[in-house]
Structure formats: C-alpha cells, structure tokens
Structure I
Amino acid sequence: MSTHETKTELQNYLSNYFSLTTDQLEKLADLFQLETLGKGEFFARSGKPCEKLSFIKSGYLRIYETAENGKEVTQWISSKGEFTTDLGSLVFGKAARRHIQSISACELYTINKQAYSSLSSEIPQWPEIEKLFIAKCFMTLEDRIFGFLALTAEERYHQLFQLKKPLFNEVPLHYLASMIGMAPETLSRIRKNYNS
C-alpha cells in the first residue's frame, strides 16, 4: 500500500469518529505513526499509564480485566478500523484500568499523548470535537451494557456475529464467550444450533 493510500485509509478511520473538515483530517492524520505489535504484546497494562491512542490497520487487540479469582474477563476485541486506548489514562492521566493485548500480529496507526494533547493548537475546534468523540464512545458503551442486560445468550451471540463475523474464524472462542458473558460450552452449543 502506498503512503497516499495509507494516509487515505487512516483519514477514513478518523472520519468515522471525528467530525472534521478534509484539511483538519489531514492535520490529524499527520500526527499518527505506523506501529507494529507482535502476537501477545501489550498495548496497555492495567495499573500503568496508557499514553497513546491507535486505530487498527490489521490484527486484533483484546481488552480484558483479571478478576479477583484470577480469571481473565474479555470485555472487547478491537479489530480493523476501530480505535483503542484507555480514555481515562489518555485524557485524565490516570493508570489504565484494563489490559490491552494483541492476539495476533497488529499494525496500528498511533498518536502519542503529547501529540494528542497539542491538538487544540493544531485544530482550534478540537475541544468541541473531542467532547463529541467522548460522547459517542459513551453512547457505544451504553448500547453494549444495556444490550447485554436485555438480551438472551442467543441474542447476544447473534448480535456479535452480525457485528463482527470475522472474529468467529480468527479469535479463540473462549475470548468471544467471555466477551458476551457465557461459558465456552454455551457458545459452542449456540454456534452449533446457529450453523445447522
């Protein structure tokens, strides 16, 4: 992929999350660097600062917590075109609350905290744009939580399958089961019924 195609791809990702003019998109895209993570490497660790925001060009990142009993609980698997960070850490300087780990080799478009913090001088409307971005993140989280509470196991499976079908062939099923709040055996049974 040429540099121009790479920049256009990043601008497309950015435009899905930020309401920006073409000129603003170009300025923002210029602040991102291409970064790679090997399988199993950490993007962020719970308890430590997360000082970057990335859009995924390829690969999968798993966001998870470790419960008191030592069990890992997968909260989301981010894939191509989605962003990842710990917003509380990036914006407020707090320690990250979750681990973010690659479950495959990943290519990421990354902006570091220093460049992110300088955006209001590059783009004067940035504070308002950022507020809308964070509101959109909150709405997405609300939809996930309320959907999780209101839907049956089968409905949660169907919703995830429709939203992120490639995951079912490329990500370990126990991560997907954890993400939608069910035992791996339940997911296997639902999947078998769904495919028959």
Structure II
Amino acid sequence: MSEGYRTPPNQIDMQRAERKIRSAGTLGFVLFGIAVGVAYLLLPVFIAFPVELGERLAFAVRAGAVVLFCVLVGVGLVSTTRRFSPEDIGGSAAGPPSERLAIYVAFLQNTLEQAVLAVGFYVAYASLVAGAWLSLIPVSVAFFIVGRVLFLRGYRQGVEGRALGMVLTMTPAIVGYPVVFILILTNAIST
C-alpha cells in the first residue's frame, strides 16, 4: 500500500496532486448537483418536510446529530488506539502520536472542523427555507458521511487518496453558505 501521506514535500508531484484535487472537486460538485436535484424532486414523496420554523430547526439539529456522530467515531478511534498503544497511552502531552494514531488524530481534527461548518450550515439554512428545499440537508448529511469514510480510507495514499473524501464532505458547505448569504440578503431587501 502506498504511504503517500509520508512523502517528503520535495518529492510530491504538485501538478499531479493539483490535477487530482481538481478532478475530485469537479466530480464532487457534479454529484452534489445531481443529488440535490433528485432529492428535491423525490424526497418529498417519502418525507414530509417541515414548514414551521421550530420544526425546521429541529430537523436541522437532528441532521447535525448524525454529523456529530462522525466526530464521536473519530474520538473513539483515537481513544481506542491510544488505549492499546504503549507509545500513545500517555496522551497527547506526552509526545507526538505514533504513526498509527497520527492518521486517526488527523481524521478527528478534520472531521471536527468539517462538522462545525456542516451543522452551522444546516441550522442557518433551515431557518431560511421550508418544505422540499430542506431536501438539501439530508443530501448534505449523506455526502458528509460518505466523504468521511473515503477521507479516512484514502488517508495513507496522501492528498490523492484524501481528495474525493474531502471534496464530498465540504461541497455542501461550500455551496450552502453562499446560498444562505443570498437568502439572508434577499430576505433583508424584501422586508
């Protein structure tokens, strides 16, 4: 198995890495666009999306709980690995993590960062839209989960292995926050 994440900086083919990131980005945005369109049309057949503000916010918070479960998984990976590793049992203040633990620590840190962005987006978005427009939230949650799995599985392969997972995780927030800001401005102008 390739250990691309350990490649010294002067040996990384930056052009190849950039191509991989761009192709993963393009694929992620296309998949997200398709998924949102399909979800907007089909999910209301199966899910009664809330209309009232309190129910919409509750819907967003429940979706956020799924994302925060991914953080819990990351915490579990770190703590379990630390518990059974003589190099790591002393905790983070005792020294740098072992090679095995380092990937889980990086995964946890990145997942926590992405979760904060995702949950903030869900709540802000749900405060501004109702009905079928809320289908964006379950699609975003699904992309978050799939993205985190791919990110962790590909981590050892370096940037090329992590790229698609990172893009799938981030795309909803990258698309969603500008939508939220536009909706805020639109609402402010119309009132």
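Where a number appears in this text, it was derived from the coordinates with a stated rule and is not lab data. Note that the coordinates shown come from a computational prediction; the quantities given were computed from them, not determined experimentally. Cβ atoms are built from the backbone, for glycine too; each structure is taken alone.
Looking at structures I, II, which one was distance in nm of label points 7 Å out along Cα→Cβ at positions 55 and 71 calculated from, given that it came out as 3.7?
Values: I: 3.7; II: 2.8.
Matching structure: I.
If helix-only ellipticity at 222 nm (-39500 (n - 2.57) for each DSSP H run of 4 or more, over all residues; to 500) is computed to be -14500, which of I, II is the source?
Matching structure: I.
Here relative contact order in percent (Cα under 8 Å, 6 or more apart) has been calculated and equals 34, so which of I, II was it run on?
Details: I: 23; II: 34.
Of the structures listed, the value fits II.
Given a value of 2.9 for distance in nm of label points 7 Å out along Cα→Cβ at positions 127 and 143, calculated from one of I, II, which structure does it belong to? List each step's numbers first, then the result.
Values: I: 2.9; II: 2.2.
Answer by label: I.
As an exercise: Rg and Dmax of the Cα atoms in Å, for residues 39-118 alone, calculated from one structure in I, II, equals 18.3, 54. Which structure is it? Working shown, then result.
Working: I: 12.3, 41; II: 18.3, 54.
Traced to structure II.
Using the calculated result 2.1 for distance in nm of label points 7 Å out along Cα→Cβ at positions 47 and 63, pick out the matching structure from I, II.
Details: I: 2.1; II: 0.6.
The structure behind it is I.
Identify the structure, out of I, II, from whose coordinates distance in nm of label points 7 Å out along Cα→Cβ at positions 79 and 103 was calculated to give 2.2.
Values: I: 1.1; II: 2.2.
Matching structure: II.
Of structures I, II, which gives 19.0, 62 when Rg and Dmax of the Cα atoms in Å is computed from the coordinates? Walk me through the numbers before you get to the answer.
On the way: I: 17.7, 56; II: 19.0, 62.
This value belongs to structure II.
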